[in-house]
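FYI, it's all coordinate maths here, none of it is from the lab. Since the model is a prediction, treat every value here as computed from it, not as a measurement. Cβ atoms are built from the backbone, for glycine too; each structure is taken alone.
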Structure 1
Amino acid sequence: MLLLAQALGACASAPPSQPLSAEVEAARSLIEQRWQAFGDLRGLAQIRIQRDGYVQHLAGVLLLRAPASLRFEALSPFGPPILLVGADADRVTIWEIVRNRAFILPSTPEANRRWLGLALGAEDLVALLSGRVRPLGAPLSGAFLPADDSGPSLSLTGRKATQRLWVDPATGIVRQVEYTQGQNPLRVVITGGGPAEPPSAVTLALLDGTLEVSVTYRRPQIDTGFDPDLLTVTVPEGVEIQDFR
């Protein structure tokens, strides 16, 4: 009886599902198709992280591979690497070369929040850094919203999150997206790029202003088919490793 009551209570609290209009479903499908068509990205990246008034700059090589793999090698001004970050669907490895220590974390939104400050899963992070967006799957409702300063947008509501996407419904290209899931609503702005071109920059920022991560690309290339082994981060013996999995 108790389990039945809990189940009925959960059903009563869940928002009712409303069929998407043909126009909304067509736009959502185009966004999904654009993400599914992505293979990989490689390029030089300048990363600026502003957190609670403190600013950090990193520059290096970024590799992305669908659906959920990335590697970033931050270089010192003189060339040698100072930081390596690798992520896939299973784990995140952060090797602080200068400090001779490494951290291994589960590949979860919470783990990514700990090292990057953004509670995004690896697949969402790869999609956004590539200039794509993973739209909510099977949303409960959706609607086009009137234009604001950024233009017209599409709202998709799920059981635990809402997405607002400023999208060209003819191409599926998203220029801005907001996520309202969890305690830290997030806005992402994608600059440049086109149907078959990589973006020139991606900015991810918490709406409360406490964190902003800006990634600016130089000579990015997409779908080059690079060797997946290049994504591997192997921590050598002698490095202090803290495994939080």
Structure 2
Amino acid sequence: MEWYGLIGKKLKHSFSPGYFNKKFQELNLKARYALFEMENISAFPGLVAAQQHLKGLNVTIPYKKEIIPFLDQLDETAKDSGAVNTIKIDRPSGKPILKGYNTDITGFEKALKPLLQNRNVDRALILGTGGGAASVAYVLGKMNIAFTLVSRNGKQPLLNYHDLNKKIISTHLLIVNTTPLGMAPHPDDCPAIPYGYITKDHLVFDLIYNPAETLFLKKARQQGAATSNGMEMLKFQAEEAWQIWQG
């Protein structure tokens, strides 16, 4: 049996096992998808050594950047973005060869493009500086949308959440949350931005998909903004990962 899985720190509420195991059943494949929680990325080599039938992995918070030193090869988009969310494992001579990819890029781009139709968006705020932020930044750069990263410890050229004011919010009509704030099981959390300055001209995107409407999205919607969660992005990136594993 072939095995696939997801590595991250807290995975209890993950969408991936249900998605992939259903796919395997529909395709009549002898394969399973499992969750591999890790308190520290240093446990990764032991996982690969112990799971000899492991063919592919997804990577989630907080290891999308930290995983890179453990890989043998990187796809061009993973190299350029500095983040990996998909790993293909080959064993041509018994020894595992690990190649990293970034399917978040494809997922976010495919999810975002339809939402930008008939919208005049030329600047964006990216909340967070982790692996998800790196993927979003890559896509926005490709689409010629200027972006600024926002961090709790913002230093130039980043912004701190305390720096956000009416002028900044009003001139950045796309706001993307890449932080885990608001993710189940903590739905009462949200990024500390001045929501009162969001308008109907804004598009607000949250990479979180559980819950379907985070507090971040709810507050933006109440201001009249168009909103989207990360479910479509997740499906697109999952299909891209599957193509990589099978290719």
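So FRET efficiency 1/(1 + (r/R0)^6) of positions 44 and 100 (r between Cβ atoms, R0 = 25 Å, to 0.05), computed for just one structure, reads 1.00; which one of 1, 2 is that? Could you put the intermediate results ahead of the total?
Numbers: 1: 0.45; 2: 1.00.
Value 1.00 for FRET efficiency 1/(1 + (r/R0)^6) of positions 44 and 100 (r between Cβ atoms, R0 = 25 Å, to 0.05) corresponds to 2 out of 1, 2.
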Using mean projected area of the Cα convex hull in nm², for residues 68-163 alone, single out the structure from 1, 2 with the greatest value.
1
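Using mean count of other Cβ atoms within 10 Å over residues 92-99 for the comparison, can you identify which of 1, 2 gives the largest number? Don't skip to the answer; put the middle values down first.
Working: 1: 18.1; 2: 11.9.
Going through 1, 2 one by one, mean count of other Cβ atoms within 10 Å over residues 92-99 peaks for structure 1.
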If helix-only ellipticity at 222 nm (-39500 (n - 2.57) for each DSSP H run of 4 or more, over all residues; to 500) comes out at -9000 when worked out from the coordinates, which of 1, 2 was used?
2
Identity of the structure behind 15 (criterion: relative contact order in percent (Cα under 8 Å, 6 or more apart), calculated), options 1, 2
2
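On distance in nm of label points 7 Å out along Cα→Cβ at positions 108 and 188, which of the structures labelled 1, 2 is highest?
Numbers: 1: 2.1; 2: 3.0.
That would be structure 2.
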Using FRET efficiency 1/(1 + (r/R0)^6) of positions 84 and 132 (r between Cβ atoms, R0 = 25 Å, to 0.05) for the comparison, can you identify which of 1, 2 gives the largest number?
2
